[in-house]
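Got some structures for you, see below.
Quick note: the coordinates plus some simple rules give every number you see, no bench work behind them. Bear in mind the structure is a predicted one, so any value in this text is a computation, not a measurement. Cβ atoms are built from the backbone, for glycine too; each structure is taken alone.
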Structure 1
Amino acid sequence: MPDFKSMTPEELAAWCKDQGQPAFRGKQLFQWLHRGVTSTQEMTDLPKAFRAILDQAGGVRFPTVARKQVSKLDGTIKYLWRLPDGHCIETVLMRYRHGNSVCISSQVGCAMGCVFCASTLGGRVRNLTAGELLDQVIFTQKDSGLPISNIVLMGIGEPLDNYDNVRRFLTLVNRPEGVHIGMRHISLSTCGLVKGIDRLAEEGLQITLSVSLHAPDDETRSRLMPVNRATGVEALFAACRRYFEKTGRRISYEYAMIDGVNDTPRHAALLADRLAGTVAHVNLIPLNFVEESSLRPSPHVAAFQRQLEQRGITATVRRRLGSDIDASCGQLRRKAMQAQAR
């Protein structure tokens, strides 16, 4: 069964020719799919006979809203999408003065095992296709009625653990015939898969790389993030330096502030040492509460920030959005899974 949403206009044109249709039908089909149609009957400039061929080949697949939460504090919208196979993923629409950003998931569940994250509870179920990544952008924009100008791959899953589908998504969402969001308006967050970072560097894309660091030393980071045990922080920072040398793009380091774990003056000093002489930005994140975790938010965020800035490291504190609507990534999906299990 063809995965139409994951195909480029050129691939769709080739498929159309195989069906005895003119190649230009591929571009038409691409444009309709990227508008968020839910039926071939909406494709009014395509012949009925061709629409019948599309339906026989599987038709249009799309997610449906399983649950939607809207923050009364800042207008953030959190979606729990149900995919055609019944699995659920999360997408968050965040509203800023400079435009609207959508945070999308890359996998159903996550295998990385970070102890502070609800997304990894239950492990990874499967990768999302490029089309399923794209649908989160298309249908969030369609349902909310708000234009999206920025994309963040920072939802459920590890994007570099689903490299091929994520790479294809980046190509699709950048196409002028479709959603047409530029690479410089896209951020990709990784927990630090070194081989994936090196592979991404070779692509020469102008996206922003965000590294979920959360600790500057192996002892603390391995406790928080099992992925660190495979390579260690030295190899991770070396990969980040190579990425900057290849792309010229500043790297953002995500740092969740956890009380008594990674928020001491020693951690701040070591982080400043690691980043000295590099072009980097540290995004300090007040920890979101996760019911299944004993970790708590740090009260030392401001002091940590000052210590970094005194060393010449650019550091900002992430604005908390949607704190009244299951703000931590994965919590809404987790609650849905628990409800189904009852």
Structure 2
Amino acid sequence: MPAEVMDLIVHSAGRDDELRLAMEDLQMDRWLSAQQLLRTSGTNWALRTSRSQVLAVGAAQSQAIEAWRQEEPENVNAVMMWARVLTQRALRAFRDGVRGDELHGATYAANQACRTAASLWPADPVPGVCLLALAQTDVDRSWPHDPLNWVEHRDGFLPPGPWTLLNWVHSRHPYNREAYHRTLQVLQARGAGDLDFALWVASTAPEGEAVTLLPLYAFVETYRRSIARSQRASVIAFWATEDKAHYARRGLDWWFHAPAPGPIPVGRQHQHRDPDTCALADLNHLGHALTATGVGHAHEVFTAIGPYATPAPWALVATNPAWWMDDFRSARNRALTHP
């Protein structure tokens, strides 16, 4: 096979080798690696959040977390991962078209697991992140799963949403990346307020916070929905607008070129950030935005990505999603050839 076809590494663990090994063990119903991984993650909330989310996606189809929880019922990581797994299963059921009492039962079980996890370790933001994820399934205000998913926004310019839950997570881990993305997904599932929310967050977040990139995700979803409705405006026409270029530049200057929040680990340059899949997804969205809008200056971003391409956003905006790797390579080649 030609080298250019083999040059990408597409894995949900990204460059986090310890996470990849833990995922492989979970697929074989072994949980000790996940136990060790979460223990070493400690109170690095960004790392704990991203690693537990990736672990849950793999563990949702195995029995490993159930076995761990039965073995160590008071272990805060085991209980948190059980909440993660039940949340992931409820989201999968929702995406598969499950509705009514069956969906309500799945979300209720996950909700209770989240509250148990939160009571065992009140400082942990992950249970609240899971509750925000569950809010995606709550799209009918006439039959709400949880009143906390339909709180009026304090400033009134956004629709009702899980604002109390978001504030709960924010108070424990300010600008928790997944929490803000989950809130964006809730509004996208309801079809109102998502872009306004993304722009508001990007305009108010401190320098260096990854949530600065939220508008790039919202733009990708807007484009994906327009294609799904057969409104096939050209790619160039969609991306070649000043608002999209503005937020691409802001992502470059306010996030990528800014020091990461908190101390920078010795030996690591700020633009590479933590070795987790969330950072890679952000880098891929920024690399796409800089090339699609014509802003340019993407060579450093693609250098930071290295071989670790992520399907989103490329597959979501591709003419043929099966060719997304070719689109990634084309954008990368342009960026590296014309820095």
Structure 3
Amino acid sequence: MKLPPIPDLRDAALDAALQRAIDHKTKPQGSLGRIEQLALQAGRVLGTDKPKLVQPQLVVFAADHGIAAHGVSAFPQEVTGQMVRNFLAGGAAVSVLARQHGLAMTVVDCGVACDFEPHPQLRPLKVAKGAADPATGPAMSRGQCEAAMRHGMELVQGLPGNALLVGEMGIANSSPAALLLARLTGAPLGECVGRGTGLDDAGLQRKKDVLQRVLDRHADARAPLDALAAFGGLEIATMAGAILQAASERRIVVMDGFITGAALLVAHAVAPHVVQRCIFSHRSAEPGHALMLGALGARPLLELDLRLGEGSGAALAWPLVVSACMLLCDMATFDSAQVSGKH
């Protein structure tokens, strides 16, 4: 399939202008620490030394997974659809955070096993009623995988603004995320698999056993999109397309946790410069997330032991992105404030 071009963002002249602007603010150089690095990255992505954030969009991508039938999640599959309705009713954690921070929120039905009534915040882009069971065959056909990715690209093309915050919902989706991490990075599967929604020790061992069988069954699925089709899921594929499109449009992309990171792993494998546009909101309590961040060369902004998903970490980190841009645009310089500089 044809993917949008994502060139290298490095621009020595712009970087120099951004660093000069940051260094001349009324503060000791480097004293705002990583907020200065965040301001520089935002300016680089948006192509200006005065980055302004416009109409940020928080998108939650939802789908179900056939692998849930193997008891790899502590919650039943119907919770996916129930939580989609909770998002639309405004009752989920991410719904509250989106309201708090003035983020427009869209929920995408990428492949939930049930149907929904129309809602102004819901985008029905269902490819199938859940991914198939990867223990018996591919989770998606190549055609379904590419259709989901195209849906993600087309969705972003129709959204306003210059920032995308990425979230997800899908019971059992930490399983395909762990499989993608193991396959695309070569990390041992046991180090990639966590408790997800709260499995006990017996449940965790069962999950590891099931995923090892799936990994072995699809031993030949090594190219990024082949692995994505083999392991799933529909929301991960849709997110991968959305991230690629947002990156190609030079939108700031704020990542959430482990599952959104799996989508980025796929996107990075086909377009390495995509990570230049990505801000990593937090390090999840899911153990594989640290491995994933390391593989992407990423340093997250927060470490709060989050493991909810939904885009909650991205929403919590969003005020830091806003602050970085406002400081770069609005903070006085030594000259404008008539403040003496360093001797």
note = Value -11000, calculated as helix-only ellipticity at 222 nm (-39500 (n - 2.57) for each DSSP H run of 4 or more, over all residues; to 500) from one of 1, 2, 3, is from structure 1
inquiry  = Using mean count of other Cβ atoms within 10 Å over residues 280-287 for the comparison, can you identify which of 1, 2, 3 gives the largest number?
reply    = 2
